[in-house]
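**Student:** Multiple structures are listed underneath, in structure tokens.
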Structure P
Amino acid sequence: MTATTVNQVLLSREEDDRRALLFEDRSWSYRELVREGRRRAAIFRQLIEPGQAPHIGVLLENVPEYFFWLTGAALSGAVVVGINSTYRGAQLEQLISYTDCRMVVTSADMRHLIDGLDLGPANQDVIDVDSLEFRDRLDIEPFRERPAIADDDLFLLIFTSGSTGLPKAVRCTQGRFARTGDHVAGVIPLTPEDVVYSPLPFFHTSSLFTGWSSALSAGVPIATRRRFSASQTLGDLRRYHATVLTYTGKVLNYILAVPEGRDDADNQLKMAMGNEASPRDIVEFARRFDCRVSDAYGSTEGIIIIRRDPSMPMGALGKPAGDSLTVKVLDPGTGRECPVAEFDESGKVVNLDVAVGEIVETKPTTSFEGYYKNEAATTTRFRGGCYWSGDLAYRDRDGWFYFAGRSNEWLRVDGENFAAAPVEAIIGRHPAVRTVAVYAVPDDPVGDRVMASIEVADGHSSDVPDIDPTKFDAFLASQTDLGPKWVPSFVRFVPELPKLASMKIDRQRLRREAWEHDDVWWRPGRGSSLVRLQESDRERLRHLLP
């Protein structure tokens with residue numbers, strides 16, 4: 001019988017001595033993984049009434065214990081809540097209590113993050129996996145039961161990396177996780193000789209879905225490190241003989257920022273698989289490390305997949321999986337399909353004001369399992385029988401999609417709405433720009449002004465001189481497709497943009513910080529040139545901030 005739940009997949013590997021987990025200089029077989037999972041399951045099963053599915057908050061780095069608790073939950077029917085370690089204070093407290101965690105598993109170096117917080121039911125049981133007390137508790141008869149676990153039994157709560165407010169907790173069942181593993185393992189495809197390397201946190205879908213679920217499905221090992229390091233990635237790939245790298249966000253960009261070596265292609269990597277890499281990074285990564293890069297658009301909710309193709313135009317996102325005609329670009333206000341993008345003779349889009357809309361699956365069939373305890377958010381995603389992704393795009397006449405940002409990344413300047421991503425693409429043409437984030441800061445009295453934070457590429461100064469503001473203004477003026485309302489009113493040059501744990505840019509932090517930095521340049525009046533922002537200017541602007 002084909003396994004339809006994570007529980008069944010793990011039980012099928014209970015006597016399997018092939019490698020399952022690689023970490024630092026150690027490895028664990030599937031047999032050992034299941035055994036360790038049973039020992040953890042026995043601990044929380046002591047605390048729970050029979051028939052209940054306890055929620056276990058896991059606040060750990062990518063250490064083996066994370067896998068042991070995932071395994072224990074899958075075997076016993078418990079639910080793992082992946083706790084984002086970048087959260088602090090009230091947000092972290094709300095995340096844990098809101099998701100009804102019965103216990104929290106953490107480590108000595110992360111325990112301080114929850115000390116003093118009200119964790120609800122979990123107050124009574126916080127486990128430090130580095131403590132002697134925990135080692136004593138492991139000296140227990142392993143959990144041997146085989147509970148009846150169905151495909152639709154909840155297995156994970158995964159928080160989306162939203163840029164505003166507290167992220168929503170996406171429900172993932174035992175069946176969805178198993179199906180995802182089968183799908184990804186077949187797309188790669190994984191063979192018995194493969195090793196999957198997943199360096200991002202395991203509260204994130206990249207490492208969970210693209211990484212562990214596929215490795216588990218194929219019965220191959222997954223390798224990881226305590227926390228992502230761009231400079232250590234190539235060494236890890238060689239150490240573990242990894243053939244597949246999973247990523248999301250700016251991971252490829254940061255790896256490429258490490259100085260190139262003549263022997264970079266001397267590795268066993270055959271594929272990097274993920275999403276949100278730039279076209280330039282995809283091409284360069286494939287060349288430098290002699291592998292294939294499979295980059296696709298997808299969301300934590302799992303409804304829409306848009307795949308890249310070698311035949312697509314430069315800058316395109318791809319086409320919907322299976323060339324689906326039901327994925328469209330709709331105007332969020334009217335619900336009508338947006339007109340296709342029109343290009344001038346130089347290949348620049350001339351009608352972005354009407355061509356950009358929200359990516360929508362008009363006939364959803366993939367089962368989105370909803371947000372935990374948030375019916376309003378689920379209803380917002382499903383309106384009028386359609387699934388609204390919250391992401392912006394435009395399409396050309398051949399059906400290729402082009403990413404235009406998030407729905408919460410609209411800017412409104414002088415009554416005109418536009419998306420951030422096309423502005424970022426234009427600024428990104430400057431040779432000294434490695435990464436750029438464009439976002440709204442408040443205007444006076446209403447509306448937005450455009451601010452751009454620019455991460456300077458290697459080989460250029462990180463504190464402005466190599467990107468002289470006057471020359472940067474001249475560059476912006478030479479970009480004929482940069483609309484007058486798109487021109488940044490504030491520009492900040494930084495050595496590194498702030499990132500979330502998923503390696504995506506932390507736009508919420510950038511908007512919150514606004515111009516409260518010494519390295520900001522601005523335009524005092526409309527049409528004026530960039531000048532350095534002075535403290536007296538900040539004082540006059542501060543009343544605009546919330």
Structure Q
Amino acid sequence: MYSSLTLKFTATEPLVIPAHGVTLFVGPNSSGKSLLLRELELATASHAKYPSKLVADFELVWPSEEQLAKELASLEEKNPPQTSLETVFVKRVRPDGEYDSAHVNKNAILQQFRTRDKAWIASQFLRYFQIRLDGRTRFDLTVDRPAGDLTEIPHNVLAHLFQNDSLREEIRKIVYDAFGVYFVIDPTNGGILRIRLSSTAPSANEQSLDAHAREFHKAATHIKDASDGVQAFVGILVAVRSGDFRSILVDEPEAFLHPPLARKLGYELASSVSKRGATLMASTHSSDFLIGCLQANANVRVVRLEYSNGQSKGQIVDSDALSKFFKTPLMRSANVISALFHDGVVVCESDNDRAFYAEIYYRLAEREKGYPSLLFVNAQNKQTIRDIIGPLRTFGVPAAAIVDIDILKDGGADWVGWLRAARFPDPLHGGLGQVRGDIVKRYSDSGINMNQGGVDALKGADRDAVNSLFDSMAQYGIFVTRKGQLEDWLSTLQIPGKKTSWTIAMLERLGSDSSTSSYISPGQDDVWAFMQEIVNWAKNPARKGTP
């Protein structure tokens with residue numbers, strides 16, 4: 001249906017997105033993901049020009065006349081009796097589970113395809129091959145519905161499933177695989193059809209009204225007595241399998257689903273569009289849904305949206321890079337995939353660092369409204385921090401690094417690796433490398449252990465030089481503990497120990513009850529100012545170090 005989609009932003013140039021296969025829109029809350037899907041639906045609903053904030057334009061796949069003639073002939077085969085020879089009958093499932101339908105003139109379709117009248121084709125014809133589902137409407141897809149005249153064309157999804165044995169069996173297999181129960185349509189309520197979930201397989205006469213069938217349906221669970229997750233999963237599945245959709249738009253498909261179900265739903269939706277040659281566009285906060293899509297469809301792209309300080313921006317995540325990223329054990333173990341769905345990520349050297357810095361951030365966030373959503377993760381060591389922030393930044397994620405002062409000891413290729421991961425311009429590498437080497441020599445010549453003395457162990461111009469270097473690094477999202485190392489923060493609290501013992505003692509000393517006098521509230525200096533600097537970098541749309 002769609003060949004491409006053009007988005008407009010305030011902070012960057014318009015972004016043209018290929019639309020075939022699966023496109024997932026990710027990013028923090030209020031970045032425009034749900035709005036984008038609503039605007040796309042609106043763009044195809046009317047021949048008139050549509051108002052929009054994000055969708056600038058879209059392009060359609062234009063088949064040859066021979067291909068179009070075959071498509072129309074296929075639709076003609078599904079025409080109900082007494083349909084005019086001049087028209088084709090088209091229908092779609094609405095989000096409430098009922099069908100929209102129309103008779104569209106074949107000659108008009110051919111003419112508008114020849115003239116490339118995109119607005120007419122989209123609003124008068126192709127909109128019947130598109131569905132948009134959101135969190136509020138998916139439950140409506142599983143409510144009881146009138147059977148109507150079962151010898152005629154069905155008017156809702158349940159009547160359609162009741163009449164279509166192969167489709168009902170297809171859905172039954174997926175539901176059983178997900179929940180271990182059998183999906184059945186119960187006709188025993190006087191012309192009202194109900195979805196039930198049975199612990200035993202239905203017999204050949206499941207659509208009968210005899211005593212055996214009545215007892216079978218009575219023993220099964222009505223879908224409305226099942227959990228929200230079951231209803232949401234079955235509702236989406238029923239909708240997308242009950243129509244000839246070429247475009248499926250789903251807002252937060254993972255809503256109400258625990259991670260394994262979100263992954264399975266991603267797999268099923270991506271498989272469905274792959275078989276149909278259709279498109280799936282979804283806004284999601286779920287790395288599990290994303291993984292499911294990647295497992296089922298080789299053509300998955302991710303578009304990360306961002307909105308900060310009144311400015312919007314977006315970036316396509318390279319599909320090959322994303323697939324490679326997912327296959328890296330370090331990325332999976334650190335849960336860094338979740339960074340795609342946050343305002344930013346802070347990568348620390350160890351779990352001790354992560355626990356401490358995350359607590360400092362949470363206390364600041366409690367005090368100030370509108371704080372960005374930052375995810376704190378830890379690498380395996382200092383060197384693997386750059387292996388994480390580098391790929392994330394190519395995806396458009398503000399990925400900050402917190403390192404101890406001994407990053408200065410990383411010379412040669414290791415130092416260049418830091419600069420490249422942070423996206424420092426190449427012409428700066430040589431000069432910054434020279435400065436780093438000179439500073440390390442100053443520490444060495446003075447007999448100073450930089451980890452214990454930090455920046456202040458140097459004096460005068462030497463101290464100014466190291467501060468200037470760290471200021472430059474902070475502009476590109478590498479934040480150095482200028483006091484030396486983790487255990488040097490909040491020294492007035494006099495916390496003893498190193499590594500894990502220090503972290504445990506510090507977290508206990510910070511307190512957990514803000515109503516008590518022993519609770520440590522945020523201050524204006526020390527680690528509080530350090531964390532505020534990281535937050536300011538992450539929420540600045542003009543930050544250095546990200547595309």
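No lab work stands behind these numbers, since they all come straight from the coordinates. Since we're looking at a predicted model, the values are computed, not measured. Cβ atoms are built from the backbone, for glycine too; each structure is taken alone.
**Student:** Thinking of P, Q, which structure, once FRET efficiency 1/(1 + (r/R0)^6) of positions 209 and 385 (r between Cβ atoms, R0 = 35 Å, to 0.05) is computed, gives back 0.85?
**Tutor:** P
**Student:** For mean count of other Cβ atoms within 10 Å over residues 393-400, the calculated result is 19.1, so let me know which of P, Q that is.
**Tutor:** Here the read-out was taken from P.
**Student:** Right, something else. Supply the structure label, taken from P, Q, corresponding to FRET efficiency 1/(1 + (r/R0)^6) of positions 265 and 377 (r between Cβ atoms, R0 = 35 Å, to 0.05) with the calculated value 0.20.
**Tutor:** It traces back to P.
**Student:** Where does the value -13000 come from, among P, Q, when helix-only ellipticity at 222 nm (-39500 (n - 2.57) for each DSSP H run of 4 or more, over all residues; to 500) is the thing being computed?
**Tutor:** Computing helix-only ellipticity at 222 nm (-39500 (n - 2.57) for each DSSP H run of 4 or more, over all residues; to 500) on every structure in P, Q gives -13000 only for Q.
**Student:** Hey, relative contact order in percent (Cα under 8 Å, 6 or more apart) derived from one of P, Q reads 9; which structure?
**Tutor:** Computing relative contact order in percent (Cα under 8 Å, 6 or more apart) on every structure in P, Q gives 9 only for P.
**Student:** One of P, Q was used to compute Kirkwood radius over Cα pairs in Å, and the answer was 24.9. Which one was it?
**Tutor:** Label of the source structure: P.
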